[in-house]
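Got some structures for you, see below.
Every number in this text was worked out from the coordinates using simple rules, so none of it is lab data. The shown structure was predicted, so the numbers you read here are calculated from the model rather than taken from an experiment. Cβ atoms are built from the backbone, for glycine too; each structure is taken alone.
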Structure I
């Protein structure tokens, strides 16, 4: 529910009455219904979004909760969107993410925040919808971009992210790329742990050496 502008989806102002909401829903549902569009998957995705918007705005309890969330998002300048989840729109999201991450300092970036954002972009619902389109080539591009964006992430985030990426319908090449990403992350994590112990051991040896020389 969060992050979506249901009024824009139904092409209505926030002041719309229940009757106006019902009228808009009937019009858009008729326009995007799969039966009216030869079962086109993009139209079906738009129809699903319209249906979701109507179910929320026509239910008093759901609408009240949505309006509270909408007010909160506006108070923190968080933009809501009416974007339909399709392979093309998700690809655009990950392209923008990859461009943004490329400009960050990997030593000072919020790695947990990056992981959480990727999980939001590639939620279980999004994965399900992407797989329903069966556009393997676009899914491969999404995987490649997310692997590149997530390279700064430590093993604790890389492992669960790889499992999420594996859920996308791609091919053997993408699967190998994900496995390579996992192994590289695990190797870096192991090296980092040993490096700490190595530095500790060197420090202790130097301390003993200085002690014996000074005697």
Structure II
């Protein structure tokens, strides 16, 4: 699992295309209303009005798509996902380098283990606007296809570069994982991926059964209840 894990075709065209059309006509407000801490001073984008009919419907569609995506569930092992937000970047807009808050939400806050960006605009439709992550002394830039998601550590410093032409539409949310430790999630991801490959190639074998027992044991050890 890379520092940014990109998963393609999470949001099907049957959902993506009507959502794109709806967002073209929707009302957006200043995005810094949802930023916390130092992020508010570097956040320069627009956000779909919270609680609107489109925002509620689109959020439900995104959550259903994530729940149905096996690769996302292997990567994130989600316990809880915050209601998705929809953002627009017009020419000149950006989101400066920042780290996401470790706790989000009202009442019983959610621990933000992972951040997620769902790309809603075709990468050919705008210039600039790359999502950039800084991790372990490396710089990783992502500008993925519409319907794809990027999942990354919420505690990593990241930014959205200025849009220089066109318009960038994205959906963002944050995830509390059943497995809080990133290294443990990586082990479980590799093990689950290997099991999936073994199942496709060989069917049921004694080696696969042993690996499944290992996965079950690790989940019992590492999942926080």
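If log10 I(q)/I(0) by the Debye sum over Cα atoms at q = 0.08, 0.18 Å⁻¹ comes out at -0.43, -1.26 when worked out from the coordinates, which of I, II was used?
I
Taking -10500 as the value of helix-only ellipticity at 222 nm (-39500 (n - 2.57) for each DSSP H run of 4 or more, over all residues; to 500) derived from one of the structures shown (I, II), identify that structure. The read-out was computed on structure II.
Given 1.4 as the derived value for distance in nm of label points 7 Å out along Cα→Cβ at positions 69 and 93, which of the supplied structures I, II does it correspond to? Derived from the structure labelled I. Assign the value 16.9, calculated as mean count of other Cβ atoms within 10 Å over residues 149-156, to the correct structure from I, II. The value was obtained from structure I.
For FRET efficiency 1/(1 + (r/R0)^6) of positions 133 and 157 (r between Cβ atoms, R0 = 30 Å, to 0.05), which of the structures I, II scores highest?
When FRET efficiency 1/(1 + (r/R0)^6) of positions 133 and 157 (r between Cβ atoms, R0 = 30 Å, to 0.05) is calculated for I, II, structure II comes out on top.
Taking relative contact order in percent (Cα under 8 Å, 6 or more apart) as the criterion, the top structure among I, II is II, with the largest value.
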